[in-house]
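Engineer: Below: a set of structures, written as structure tokens.
Read-outs: derived from the displayed coordinates by stated rules, not from any lab. Note that the structure is predicted; figures quoted are calculated from it, not measured. Cβ atoms are built from the backbone, for glycine too; each structure is taken alone.
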Structure P
Amino acid sequence: MRKKIIAGNWKMNKTFSDAENFLITLDEELSERYLQRVEVIVCTPYPYLELAFDQADSGKFFVGAQDISSHDFGAYTGEVSAPMLHSMGADYCIIGHSERRKYHQETDEMINQKLKQLLENEIKPILCIGETITERENGITKKIIKNQLEGCCKGIELDERITIAYEPIWAIGTGKTATPQQAQEIHAFIRDWIAQNSSTRIAEDIAILYGGSMKPKNTAELLQQKDIDGGLIGGASLKIEIFVEMIDIAITSQK
């Protein structure tokens, strides 16, 4: 059975002292019972990665970055590469987030290059895909998801190292949330696509997360869905008490 995953994406938030207090408290709150039932990931801004690595030494949670360059090394001012993250011991990295697509014009081709970089450097990717409200209203959600999967995963052998996060763009930071049934439908579609492009076994091994205004009040119902394996959590991951509450819910919502 796939382990539940609760991943926090801080985005561009927190001061150094805020980050330190959060991570210390998280380490204190987590125990062996969490490790056996749920995998906790904290994706911090780049300046706080070393701080997160220090706190993660206890082995109670994993550390992820929020993006990488599509290049390994070179004259790319301000960029951070997969080999750099690997040398620091990064466990995970988010790629393809809708905010990167929107504000930085990232294409599926660019995300494909980043996915290859992460796999080559033994960092587990969290690949984000999702549709806009216009695309959903036009009834082309599955077409968009299929195109993104094909473009981002082109030339890549799918396996359990890859985590996919379905994030309906219309539900990110808006307070709107896909119903558990809407989310499950797309998660099942994604798992079926994986099976068709690899094998049923691999499709069953790959974790698919929901991302889109996930909060304590809807966590249990979302996680009770057959193909929803956890959450990529934005705003609700910024307050330690809320984040830990969602981890607790994930433990009690095992299928």
Structure Q
Amino acid sequence: MITLDKITKSYDGKKKAVDNLSLEIYPGEIFGLLGPNGAGKTTCLKMITGVLQPTAGDILINGYSILNQPLEAKKQFSFVSDDPNVFLRFKGIEYLKFIADIYEIDPSVRESRIKELAEEFSLSDVLNDQISSYSHGMRQKIVVIGALISAPPVWILDEPMTGLDPRSSFNLKNRMRQHADANLTVLFSTHVLEVAEKICDRVGIIDKGKLIFCGTIKEMRDHFKENASLEEMFLELTDESFHLPEDNSFLTDH
């Protein structure tokens, strides 16, 4: 479970990249974080993972504060950043073993997980090559495998399917569903609205650092014409001329 308690982030002390955002993401669900470019999605995820410190507020991951109990909190999740260009001098296998060491995964378990995931994401043949020689899609795959290998209760994925081939994207979506169905938590951001519509149990839409909607696709449709696509609803919600109801009934976080 992830709890955001009135988190705010300002880089210059004036403009707020994230503005007093509160949200709960539950075990057993895939939660999609949506928003236009520059809306604050990546800033939000980086605060949740401890990469950035919020200007105000607190973040709990399975009850551990990322601010006051960072080590305990970070043991609860794995993270796929929006930039896969990390540890480029490592060989693929070295990177995966490094991640396994950080999460203290037993060597016998680690070997079987690396073998299974490398085969699933078609990287078995290049694990002994340096990551710097990988294409963008291959780098994305190795980072995804690194996140899955530790099998923590919470997955936090920032645009995880960018650069993945269709089969790898399909496999990752299946893994996300299985993880949530095991009463564990998946939080991911995406620009691909069709993906969010198909796999998310709930979505949150951020615009200009504020949470402007939280709920199921069905609940969103209740505020719009029946059978409206997620794309149509998203565009209307993020239109500057759109105004929220005064009772904030769009924030159906329950």
Structure R
Amino acid sequence: MTEAHEDLDARIERVDPDRWLATRFIDDPDKRADVVALYALNDELARIPSAVTQPMLGEIRFAWWREAIEDVFEGRMPRAHPVTLALSTAVKRRGLPRPLLEALVDARERDLDPAPFADADEALDYVDRTAGALAALAAKVLDVSADPHAVRSAARAWGLAGLHRSAASGGPARLPAELTANLRGEVARAVKAARGETKALSVPAFPAVAYVALAAPYARGRTPSDLMRRLRVTAAVATGRL
């Protein structure tokens, strides 16, 4: 693992500890580094709204990332940024689908608008194109034959719980009332569906969603201890069940 990848690994451990914990169960160090590169891209995009003072500045940053991804896929020299360099390596090694990466950027740009989603359909579409795209990309890194539909419900559970956590910690309340009123039930239903869907994942691909074992407590407004986090994710990987 290169020094740049080591730096990204430490960063993801700090900013996205649940996904990072799941990557500890990826045996192949190169695949682990490629998944971490995806999570680092997600973090870069997620940080933009809070890093700018007005939406136009945010739009400029999102445009920069679109162009950076275009450079990677068009075979141009990647931009001198640790995330773009790591992403370029991941794309070349794994043949990652460009549409999923571009969808992730497009969906994240919606974060510049703190207004709640208009309805459940809009919220779920956002979750599918953020948490869903990220999970599908990670699964693709771990198993080239991984079916993106096998991670859809798992990612929905995680994305919904994540929006709830963000609002609880002072971020904008973006979930529509129809989802907020029964968030625990919605997450529980998504996890139940995920238990069936993820059976289609191979053992090597399962760490792409193993962290979703923590979605239910987060939806209940609970933050698991470090020990409980490790136990839940370890159990999920060991059993192949969320």
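Engineer: Computing helix-only ellipticity at 222 nm (-39500 (n - 2.57) for each DSSP H run of 4 or more, over all residues; to 500) gives -20500 for which of P, Q, R?
Structural biologist: On the way: P: -13000; Q: -10000; R: -20500.
Of the structures listed, the value fits R.
Engineer: Say we calculate mean count of other Cβ atoms within 10 Å over residues 54-61 for every structure; which of P, Q, R gives the highest result? Please list the in-between numbers first.
Structural biologist: Values: P: 15.8; Q: 19.0; R: 13.0.
Sorting by mean count of other Cβ atoms within 10 Å over residues 54-61 in descending order puts Q first.
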